[in-house]
Structure 1
Amino acid sequence: MGQVHGIKSEVRMKGSVTVSETVIKVSNFTKRYGSLTAVDRISFEIKKGEIFGLLGPNGAGKTSTLECLEGLRSPDGGTIEIMGVNPSRENGKLKDLIGVQLQSSALPPAITVKEAMELFSAYHGIKPRYDLLERMGLSDKLNTQYHALSGGGQRRLVLALAATHRPSVLILDEPTAALDVQSRVELHSLMKELRDEGTTILLATHDMAEAEKMSDRIAILLKGRLVASGTPKEITSAGSTKTKISVRTSGTSLQGTGGVLIDEYYVFFSDSPGSRVMELLNSIESSGDSLVDLRVERPSLEERFLEITSAGGAR
């Protein structure tokens, strides 16, 4: 592969898309508000066709980062590029490259679902994407005013509008907040489809389960600093949290082996899950017992996130 906007490409496969282009490049980015440094010299890159999770507690610097990527604010240090475009200086070029999830207050209360779709489609010079409204369960709400939609309905509409023009980059901030289970499933399906078609998705969320399930890679911010980055598996495996081992047997061979009995399973936590599992299996076999079920669960992203944030950002 060649280079894109002077940024050396890397090649890997994700779904049906060859991920080879650096679409977003953030280098030593700093944002200040008076004497407060909200973001302190962070750097990361996002490739084409990735879902990239941006995580952090309140006040970590996520909103400032998103606003500078969206061209709403300017960096006070470092650089930000989206496909070679400087968001704060080249806003006209930016509008067709990115789709941004609107805040709920951004739409007029009296606008109908159909009118909102027609307005956004006209802005981008395309035909209305009624297919997206159908995907988001809004095809029977075309004449419903925005204020009359449920909270979940409003959220689904702004997501459909953000994806209307098939942007190269889709920026989503808490996209599934207030959504019911079915709507969350539909949104996640849509995100995966867009990702596999080559859309790059930047996902900012407080939902650790969502981030772990959906993100190809993750960056965790804390007090304006980048404290961890990598795939969900890389981040969780780097922690000190012990692995959970749950074992169910026909008999009682695991009594007195240090496990806690929970719903017919003996539960163990270990720093060395491989050797601990072998010990347990040998104990079961030597006792003439039989194994019914064995589950080995690595620490969740939520557990690792809490470990990082409670430690003040130690890697």
Structure 2
Amino acid sequence: MQEVYWHLPGICSFFPLHQTLLRLMKEEPYRFREGYRIGSVYGTFPGAVWNGGRAVLGSASKKTITSIISAYNSFGVPVRFTWTNPLIEEKHVYDTYCNQIMEWGSLNGRTEKRGPAGNVKNQALVNSPVLEKYLREHYPDYELLSSTTKRITGLEGIKQELAGDYVLVVLDYDLNKDEEVLKALEPDAGRIELLVDEICCPHCPKRKEHYADEGLKQMTFDAESVFKCYDSKRTPSFAVSQSRPAFIGNEDLPRYIERGYINFKLVGRGLPPQMLIDSICYYLPKEDERGYVRKKLEDASRPPVRR
């Protein structure tokens, strides 16, 4: 049976949900589709200026950060930092907080290194060349990935990324159904990651501009600024993602998997937890187990009752 890897959003924001899911998949694997594994959980900790994609403001303590990293790694699951802020300059690479996070997540910095898969190498998604160079020099035990935030929509651009030293290249969602591109990339299909449930409109002309705006919010700690996009009045939901032409449904997945595409990513950072639960319950459990898994995940996502 071919193993298939799912990459989930929200290292910190969806931590209870993910811990429940990982325990279920470990203790009750018969409820899930055969061969499905959690390949990573991506995101950031609040207040990290290297973060991109979705601004996450606030702060987290060393105890919180190290305990969350260790919890994922104990299941053999890497944490994948979204260091994709497109506005990073050389002065930003020396940020103390971001470097501490990297140090605490490195093999040398962790006290709990052992998981079911042995020593777990954590990961980082990259966009900025200056930060990528810095990470390669200072944190060589991390695996680096080329981020979809680069918005590379041409075949030659993807091939150039694959020629680089990236463990995975995350494909732009507009290429999900491009048969010419998929056919040409088959020799490297195992190094391609597909975003299966994107909610953004097809060929969005403001996508890179939106990423830059989120990066600026992160750097300036500006929670009030609102970016006006085409879908700003549409409530995000899994149903919206299903209506998009880039959506890869369960009926489509076998055709990708048999061609060697085995890495699939779910959206969800900055979105309501219900959308992520809907996505997980659509893709990962067997159909007759969806209700059971949904109940567990919804219970885990509710805030604790204060007495």
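Side notes on the structure shown:
- Origin of the value 3.8, where distance in nm of label points 7 Å out along Cα→Cβ at positions 164 and 220 was derived from one of 1, 2: 1
- For -10500 (helix-only ellipticity at 222 nm (-39500 (n - 2.57) for each DSSP H run of 4 or more, over all residues; to 500), calculated) the corresponding structure among 1, 2: 2
- Origin of the derived value 55, 22, 21 (Cα extents along the principal axes in Å, for residues 212-291 alone; candidates 1, 2): 1
- Among 1, 2, structure where percent of Cα pairs over 28 Å apart, for residues 124-267 alone as derived comes to 42: 1
- Label whose coordinates, when semi-axes √(5λ) of the Cα gyration tensor in Å is calculated, return 26, 24, 21 (choices 1, 2): 2
- Comparison of 1, 2 - label where relative contact order in percent (Cα under 8 Å, 6 or more apart) is highest: 2
Readers should treat all values here as calculations from the given coordinates under stated rules, not as data from a laboratory. On a predicted model such as this, the values are computed, not experimentally measured, just so you know. Cβ atoms are built from the backbone, for glycine too; each structure is taken alone.
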